[in-house]
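Bear in mind that the values in this text are calculations on the coordinates, not laboratory data. Fair warning: this is a prediction, and the values are worked out from it, not measured in the lab.
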Structure 1
Amino acid sequence: MKHIVFCVACTVVSIVLLAVCLRYFADAWPLTIIGAMQMQIGALCLAIVLLSSLLVRHWYGLLLGVASVLLAAHPMLMLGAFARPPAPDAVPALRLLSINIVDSAVGDAALDQMIEEANADILVMTSTGSLAGRMNLAGQSYPFRAGCDDPVNSRCSVMLWSRRPLSDIRVQQLSPVGSELIAATLSVDGQRMRVFATRLSKTWFDTFHSFELFNITRVLRQTTEPVLLAGDFSAPVIVADMRWFLGNNRLSSVYPEPATWPAWLGPLGVSNDHIFFKAPLSVLSVNRIDANGRSGYVSLLSNVAIK
């Protein structure tokens with residue numbers, strides 16, 4: 001009986017590890033989902049191998065354990081590939097709050113309280129549903145707003161609010177599924193910067209995700225100001241199209257990034273929500289301020305420096 005359990009466990013782990021390895025040889029969108037959770041899958045496979053090895057000790061179990069460790073460790077290296085630490089003497093110039101509403105039923109009172117307590121200069125709000133009904137949130141605190149101007153003809157899935165004046169506002173659709181990009185220019189301590197807010201489609205919607213990243217790249221290449229880009233990208237930076245996007249646009253991120261999906265998994269989840277930047281901007285910190293994952297939204301609060 002012990003040998004049967006061991007053989008079944010090793011067979012299942014072998015198939016799963018083989019599926020994960022396929023992402024290194026093929027760039028197909030179904031493999032993106034597996035690749036996004038490679039670290040979690042590798043850790044789970046290692047746990048199964050260790051438990052099964054308590055029943056039967058065999059060289060094949062050791063081989064699977066090593067393979068699991070390698071597949072779980074490689075994403076950790078990839079996550080830090082685009083990290084750029086701030087200068088030692090950098091000081092915060094503004095605070096950015098990014099909110100991804102997971103449960104559309106979450107009350108506006110709870111969101112209002114969290115927004116006021118964060119005391120951010122810029123607010124990026126994304127949602128899988130329409131945000132048109134939340135236009136009255138934090139009305140006095142953020143008088144300058146972009147997005148959801150035409151909720152009837154728009155998906156209204158992303159909004160950009162600011163305490164500082166916004167200029168040259170652009171709102172555009174990124175793909176036929178309704179993903180959006182908002183761009184606006186603001187000035188902080190005499191430094192003009194271009195702030196972008198976006199929400200992308202899920203990676204299992206065929207190739208729309210890569211197409212949307214390509215369209216954002218076209219916009220960024222026409223931008224001369226320092227870039228600050230935040231929102232729900234529906235993928236971690238370890239997947240192929242995200243690595244292409246960051247590399248081609250010379251964008252940086254922080255390391256480690258807080259996990260944001262699924263919300264209930266807390267720090268063991270995947271970092272789908274990001275805050276990217278380009279010099280002379282740098283992000284001093286990114287913190288998830290609703291770590292219990294039961295609040296109905298995922299929020300990231302970051303301190304941004306100009307240096």
Structure 2
Amino acid sequence: MLHRMSWSRKAFLAANYLLLGLLSALCIVPFVHILAISFSSASAATGGLVKLWPVDFTTAAYEFVLGQEEFIRAFGISVKRVLLGTAVNMILTILVAYPLSKEVRQFRWRTHYAWFFVLTMLFSGGLIPLYMTVRSLHLLDSIWALILPAAVPVYNVVLLLNFFRGLPKELEESAKIDGAGPFRIMWKIFVPLSMPALATLTLFCTVGHWNAWFDGLIYMNQPKNYPLQSFLQTVVIARDSSFLTDEEIALLMLISDRTKNAAQIFVATFPILLVYPFLQKYFIKGIVLGSVKE
């Protein structure tokens with residue numbers, strides 16, 4: 001039976017859609033503005049003439065950022081770092097969060113291990129001891145220097161273990177009756193049911209590895225080993241032109257700081273924008289819908 005919506009309901013929906021549309025515009029318009037700046041001339045960008053459409057269209061900023069062999073190498077290093085780093089982060093996060101999500105009667109030393117990890121969030125040994133540790137392990141100028149120091153993101157562990165605690169205990173009990181062990185229960189039941197949480201944490205790890213630049217400057221002694229963000233920080237922001245060609249230096253003179261920074265933002269953000277839609281579907285998907293029957 002069809003029900004006719006009241007005028008108050010229609011007004012509410014219209015106002016709701018209008019508000020959501022305005023909020024969406026507030027998020028999209030700044031990116032459109034920066035994109036327009038990145039394709040505008042240096043004089044137009046510096047003079048504040050660019051709004052939502054490029055003025056004196058030019059690709060000089062992108063030609064400088066993308067037209068270097070060093071950039072392609074740095075891009076590849078960042079992609080490798082994201083793939084390896086995210087995989088290591090997620091595997092270790094699951095392996096740590098699952099036992100810590102159990103009660104003390106199931107995992108006797110759970111509280112002690114939980115406090116051990118939490119203390120690492122509150123206290124740090126400092127940059128110098130960390131660098132000395134990485135150097136003593138002979139990890140300098142290697143991809144593992146960018147991955148292993150932050151292999152276990154404790155904040156993600158806390159989020160995931162709380163998520164595991166919210167899953168119905170009946171699922172684990174029924175699996176134990178069928179003879180499943182802890183690892184089988186974790187990989188066959190808890191991990192599939194936790195896809196929304198895992199997708200969110202995967203996005204956190206991916207963005208974190210992609211945007212990181214400071215550790216690349218610390219642990220890499222040679223510019224050829226820089227990840228993308230460290231390369232952009234050194235060449236584009238600090239304007240270190242020691243290893244640029246004459247053509248690249250001349251091209252750098254044709255762009256302004258605004259167009260250069262705008263191009264940098266989109267070069268660094270575009271891969272994340274490509275990844276996000278594939279993970280978005282998990283954010284709104286039901287977790288255990290229909291898995292427990294009354």
Structure 3
Amino acid sequence: MGSPSNDAVPSLSFEIFPPNTQAGAEKIVETLAELQGLSPSFISVTCSNQPQSIETTTIKLAGYITNQLQIPTIAHLPAAYLSKQQVHTILEKLQELGVQRLLALRGDIFPDNPPKTDFHYASELITYIKKQAPQFEISGACYPEIHPDSLNRVTDVKNLKKKTDAGCDRLITQLFFDNEIFYRFQEHCALADIDVPILAGIMPITNRNQALRLIKTSDAKLPRKFLAILEKYEHNPVALRDAGLAYAIDQIIDLVTQDVAGIHLYTMNHASTARSIYQATRSLFGLQAV
């Protein structure tokens with residue numbers, strides 16, 4: 001359930017986010033050119049912290065990746081900040097651009113930016129899209145360590161089941177650093193008859209600021225082995241990068257060995273990180289050296 005057969009080759013995909021500066025916009029073009037050379041199964045484009053600008057950020061960038069780079073693209077849509085009319089307009093635009101894949105999620109709620117009322121949950125957005133434009137392939141987000149707003153694991157998995165029943169075609173996990181948590185999550189999904197591919201979201205930690213931000217804002221469990229890396233190499237940036245990449249590579253090898261459906265790499269717009277991972281693991285995904 002949620003895993004391919006033993007002889008299936010897992011997918012390797014990347015996530016990027018829309019830049020919010022001119023310098024970032026120029027850099028993302030270079031980053032995407034490098035990612036293109038790594039033959040990803042797809043690239044997903046997140047929402048900015050200003051959901052009202054989704055058409056000029058997420059959708060525009062997804063169109064560029066699809067048409068200029070010829071890479072399948074997934075555009076993130078935040079249910080909480082979209083009206084039905086906006087979704088209708090976005091779907092028409094995506095169709096026009098040739099973008100056929102979406103990731104429907106509730107989205108973060110910003111205290112100073114009240115959400116809209118047409119969609120409260122990702123499952124509602126998925127249901128609406130499947131009725132309006134059934135040709136779209138829809139992915140959903142999931143949390144191996146339980147969604148922050150869920151009461152418990154049972155409630156969380158029931159809500160996840162609503163997504164797949166609504167027409168969600170695959171799930172992509174939030175980042176995690178303990179593979180055993182992911183395997184337990186897979187088992188819970190199987191028991192709930194959630195039978196779609198589950199891609200494991202992996203974020204390589206390669207610098208101190210990224211590590212500190214993660215510790216402050218993430219609910220992900222940080223294993224002793226991972227914390228030891230952060231503590232030992234806190235003031236040695238080169239060693240921290242190498243150790244962080246090695247940790248992520250170790251996670252990926254273990255996951256692929258256990259027949260994960262795919263790896264979705266949170267690149268943080270750093271092509272060098274993606275390339276390092278690719279070079280160390282490409283044979284696991286049936287990919288060639290570049």
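Out of 1, 2, 3, choose the structure whose coordinates give helix-only ellipticity at 222 nm (-39500 (n - 2.57) for each DSSP H run of 4 or more, over all residues; to 500) equal to -14000 when calculated. Among 1, 2, 3, the structure yielding -14000 for helix-only ellipticity at 222 nm (-39500 (n - 2.57) for each DSSP H run of 4 or more, over all residues; to 500) is 3. Of the structures labelled 1, 2, 3, which one yields 28 when relative contact order in percent (Cα under 8 Å, 6 or more apart) is computed from its coordinates? Clearly, the read-out refers to 2.
Tell me which of 1, 2, 3 gives 134 when you compute volume of the Cα convex hull per residue in Å³. Of the structures listed, the value fits 3.
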